[in-house]
Structure P
């Protein structure tokens with residue numbers, strides 16, 4: 001990642017089971033947009049979107065990315081439980097916690 005362009009949290013409640021990556025109270029839905037550089041040196045934009053229980057349906061679950069003038073996207077809904085694929089989850093930490 002070269003630079004965080006924006007981070008916008010969204011309301012929502014984490015589903016069960018917990019992802020076991022961080023603390024449950026730090027989990028958040030939202031939208032993060034980042035400037036990136038690919039291994040071949042090309043610039044791009046990575047968008048990561050997280051939809052949790054109770055998040056507006058206007059918020060998609062997954063990622064999209066650009067490389068040059070090409071936009072790569074395949075926004076598909078995650079499978080119903082117990083399926084475990086196509087999911088994102090943010091853990092938002094306070095500045096003194098990292």
Structure Q
């Protein structure tokens with residue numbers, strides 16, 4: 001009977017870890033969403049029709065920042081997917097659903 005109790009406790013601990021990992025994936029995905037919101041703001045700035053040399057330089061700078069942020073957002077999305085896969089693997093290793 002003690003073996004069943006230990007297995008049950010292990011499964012519950014694993015379920016808790018899986019939940020925490022899923023929460024982490026959700027936080028990473030929210031960061032990607034926030035990056036999308038900033039990208040939308042940057043896109044609006046890029047549409048401004050400033051004609052001065054300073055205005056053109058600013059638009060170029062905004063464009064470069066947006067490109068960098070897009071790469072970061074893509075990396076965040078990849079990270080969120082990897083963390084979710086890890087959560088699934090933790091569940092499977094504990095004998096949870098799908099194992």
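Which structure, out of P, Q, was semi-axes √(5λ) of the Cα gyration tensor in Å calculated from, if the result is 48, 9, 7? Answer for the origin of the read-out: Q. Can you spot which of P, Q the value 0 was calculated from, given it is helix-only ellipticity at 222 nm (-39500 (n - 2.57) for each DSSP H run of 4 or more, over all residues; to 500)? Comparing all candidates, it corresponds to P. For which of P, Q does relative contact order in percent (Cα under 8 Å, 6 or more apart), calculated from the coordinates, equal 48? Answer for the origin of the read-out: Q.
Here distance in nm of label points 7 Å out along Cα→Cβ at positions 10 and 26 has been calculated and equals 2.2, so which of P, Q was it run on? Before the final figure, lay out each step's value.
Numbers: P: 2.2; Q: 2.8.
Corresponding structure: P.
Every number in this text was worked out from the coordinates using simple rules, so none of it is lab data. The structure presented is a predicted model; accordingly, all values stated were derived computationally and were not measured. Cβ atoms are built from the backbone, for glycine too; each structure is taken alone.
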